[in-house]
Structure I
Amino acid sequence: MNGLKTYSKEILMNQTLDLLLKRRTHRSFSAEPISAPDKRYIQEATLRAPTAGNMMFYSVIEVTDQGARQQLARLCDNQPMIATAPLVWLFVSDTRKWVNYYFESGTVEKGKDLAVSWRAPGAGDLLLAMSDALIAAQTAVIAAESLGIGSCYIGDILENHEQISSLFNLPQYTAVATLVIFGHPKSHEPLAFPAIRCPLDSIFMENTYTEPHL
């Protein structure tokens, strides 16, 4: 496995690549709140994330209730920074908004006139919505990083998705996708030992799956 390589001066002069190559996870934040303008910038950037058919099969719940934050921290393997992070966003895969639209707009009835039947979202639709939600989350992470705001994905959110869904009243045709916490890092010092990543040839393949060797 390889750590972060030494990149050419030309690459590091590209601000976007420089940002992506130096990004790291932050789990410790200062008490400084995220300003309203910065949050709005992150929101606007999130809306520009790639999305299937421009349908935006996701929703974002900002968790401000301290009781809910405490429960999240407990359910996510007792990680206290979830309760104290300046900004906590729950990303939800969401096809329900389109189901509602089909019925409220009369599309379902119009379809009957044309002998076109409506079907409920299936597993493929859920996966498509999950993809939308995760792309949106990563776009938010990079937008925040560009503003000097760190972030951390909380993978444990999926292990107790039933309880999380109940906690946030997630209805039918929605599902927990991921949780991201944001804040100003206590330290901007680069890591002495950057996070190890797999070598390129163990990840990138051509035309067919090949057995990777780490």
Structure II
Amino acid sequence: MRTKLFLSFVLLAGLNSFVIAQTSFDTKFQKMMSEGFRAEGIAGLDRIRQDETQKFCSDPKQINTKQGAAKAIEIQKINMASIMQPTDGKYIGDWKSGEAIAQSGRGATWTDKADTVNGGGCYNCHEINKKEISYGNIGPSLWNYGKNRGYSQEVLVYTWNRINNSKAYNACSNMPRFGHFKLLTQEQMQDVMALLLDPQSPVNQ
């Protein structure tokens, strides 16, 4: 009996120490974040305030756990529900403009003006047009995207959703939520869609 009581005391003491240590760490982390960044130009401190999705993906306790897997599904549903389809019903814009958007990495930085047109910076993570030899490989190759997948309504909607908010399919996707955070306008996303899904786009030749 004494042994059980002792073990229970040790366990409770250990849990209490963990909670105190975690709280202390969280406080130090928040202090570091608030003191380590400053607002500059159009880049405000609101950008370091995490939403539920970002908090989940930044929490190491959620990795490889049943609770984390269940939470990830919940996060994906929340992000999927936030996606708006094109208000004009059109998914495909101008692929030439889409290429320019994919090439551009400008916009939303402290060196940009408020009226600077944002780019998508798509080549930072993807191979898209074979003529462009400088590209990243964090994301999959998008060469022949439409040619390989077809041009069905299902493909259109899936691709739109991915560009708009990739976390609807992968809670901790590295892809920016272009539509969710209004990094790209509806028209810009339609143009990027055309780059990937217009049969006349060089991506599909």
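Every read-out reported here was derived from the displayed coordinates using simple, explicitly stated rules and does not represent laboratory data. Because the structure is predicted, anything quoted here is derived from the model rather than measured. Cβ atoms are built from the backbone, for glycine too; each structure is taken alone.
Compare FRET efficiency 1/(1 + (r/R0)^6) of positions 58 and 90 (r between Cβ atoms, R0 = 35 Å, to 0.05) across structures I, II and report the one with the greatest value.
Going through I, II one by one, FRET efficiency 1/(1 + (r/R0)^6) of positions 58 and 90 (r between Cβ atoms, R0 = 35 Å, to 0.05) is largest in I.
Which structure, out of I, II, was distance in nm of label points 7 Å out along Cα→Cβ at positions 122 and 154 derived from, given a value of 3.4? Numbers along the way, then the final one.
Numbers: I: 3.4; II: 2.3.
Checking each candidate, the match is I.
From I, II, which structure was helix-only ellipticity at 222 nm (-39500 (n - 2.57) for each DSSP H run of 4 or more, over all residues; to 500) = -15000 calculated on?
II
Which structure, out of I, II, was Cα extents along the principal axes in Å derived from, given a value of 65, 49, 32?
Computing Cα extents along the principal axes in Å on every structure in I, II gives 65, 49, 32 only for I.
Determine which structure produced the value 33 for relative contact order in percent (Cα under 8 Å, 6 or more apart), calculated from the coordinates; the candidates are I, II.
Only structure I yields this read-out.
For structures I, II, calculate mean count of other Cβ atoms within 10 Å over residues 42-49 and state which one comes out highest.
Comparing I, II, the top value of mean count of other Cβ atoms within 10 Å over residues 42-49 belongs to I.
When FRET efficiency 1/(1 + (r/R0)^6) of positions 34 and 186 (r between Cβ atoms, R0 = 25 Å, to 0.05) is computed for each of I, II, which one produces 0.15?
Computing FRET efficiency 1/(1 + (r/R0)^6) of positions 34 and 186 (r between Cβ atoms, R0 = 25 Å, to 0.05) on every structure in I, II gives 0.15 only for II.
Check the numbers for mean count of other Cβ atoms within 10 Å over residues 162-169 across I, II and tell me which is largest.
The structure with the largest value is II.
Determine which structure produced the value 12.2, 32 for Rg and Dmax of the Cα atoms in Å, for residues 130-177 alone, calculated from the coordinates; the candidates are I, II. Walk me through the numbers before you get to the answer.
Values: I: 12.8, 37; II: 12.2, 32.
Considering all the candidates, the number was obtained from II.
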